[in-house]
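Quick heads-up: structures coming right below.
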Structure I
Amino acid sequence: MGFFDFLGGGSSEDAGGVETAKNPLTVATKFTPLRMRSHKDEYVTLEIAVKNNLAQKQLVSIDALLPKGAKLGFDRLGIHKFKEERLGVVAPGETKRFSLQLYGNTNTKPDSYEIEILGYSHYLDYKKVLNHVKKVVCLRVV
């Protein structure tokens, strides 16, 4: 251990040789179109981009959660409020993109709905989580 280790200038690897960082993933989102019309059977596309900020490859998955009381869903009936996407191995500095459809129906009321997006970096398989990031985005229904 050197002098700079006391000042926080040490390496970013733990004893197991796995690099850790404050934000191992960056999650960016975009709605197309920007908002949804209320009381209509239509959908909005949520585009998600995940970037690996570490110098090593990571096994990545994304979870998206809708509010329970909202008349929105990941299916046309509005029943499914949870969606998981397994992106596989993401190389250092690589960005993977995918999209999800959020469906409204005739019971969807005008409001701002918060959608919680969780990005996980896994160890060896999808059962073990190394780190995660959380992002909350807001969908306007007018």
Structure II
Amino acid sequence: MLARAQDFERRLEAYYADLRDRSTVDGVRLLTHYLARHRRHLPEALGAYSPSELGQLGRVPLKCDDTDFDPAKCFEGKRVPSNVTGDELLGVAIGFVENLITFYRWLVVQPMGEEARGLFQSLLQIEEKHVIELKKIRAMHYF
């Protein structure tokens, strides 16, 4: 499950880098730099665990259908044009984070040990705070 989250974050960073390179709108380019910082969320949560603890957490068996959360599918049909507005981009970004929130909410209710649940709960809280920040930025029409 952590590998899926890491894959999602790698894809998200590449998505924003691609848009940054294609866009000529300074505000959108600035916004892509901010949004690409999302890649720090997973390492931030994992930093509270030792390598041995992470190894143990990685061996926690979970029942999961491969179609439940497929990072590649999260990005299908989501490429925005280079002239996207900041408001439109924030809407897309909020959707991406909400996909991740749904994934983490699903994980925290799965049968697992408290340490593993604590990790996923921490990731869920980070993403819930992030989506609130994005919604505030969008409401203020900064971009």
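Below is a table of values for the structure above.
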{"item": "If helix-only ellipticity at 222 nm (-39500 (n - 2.57) for each DSSP H run of 4 or more, over all residues; to 500) is computed and equals -22500, the structure in I, II", "result": "II"}
{"item": "Structures I, II, by Kirkwood radius over Cα pairs in Å: label with the highest value", "result": "I"}
{"item": "Among I, II, which structure scores highest (criterion: distance in nm of label points 7 Å out along Cα→Cβ at positions 54 and 110)", "result": "I"}
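Rule-based calculations on the coordinates, nothing more; no lab input. All values derive from a computational prediction rather than experimental measurement. Cβ atoms are built from the backbone, for glycine too; each structure is taken alone.
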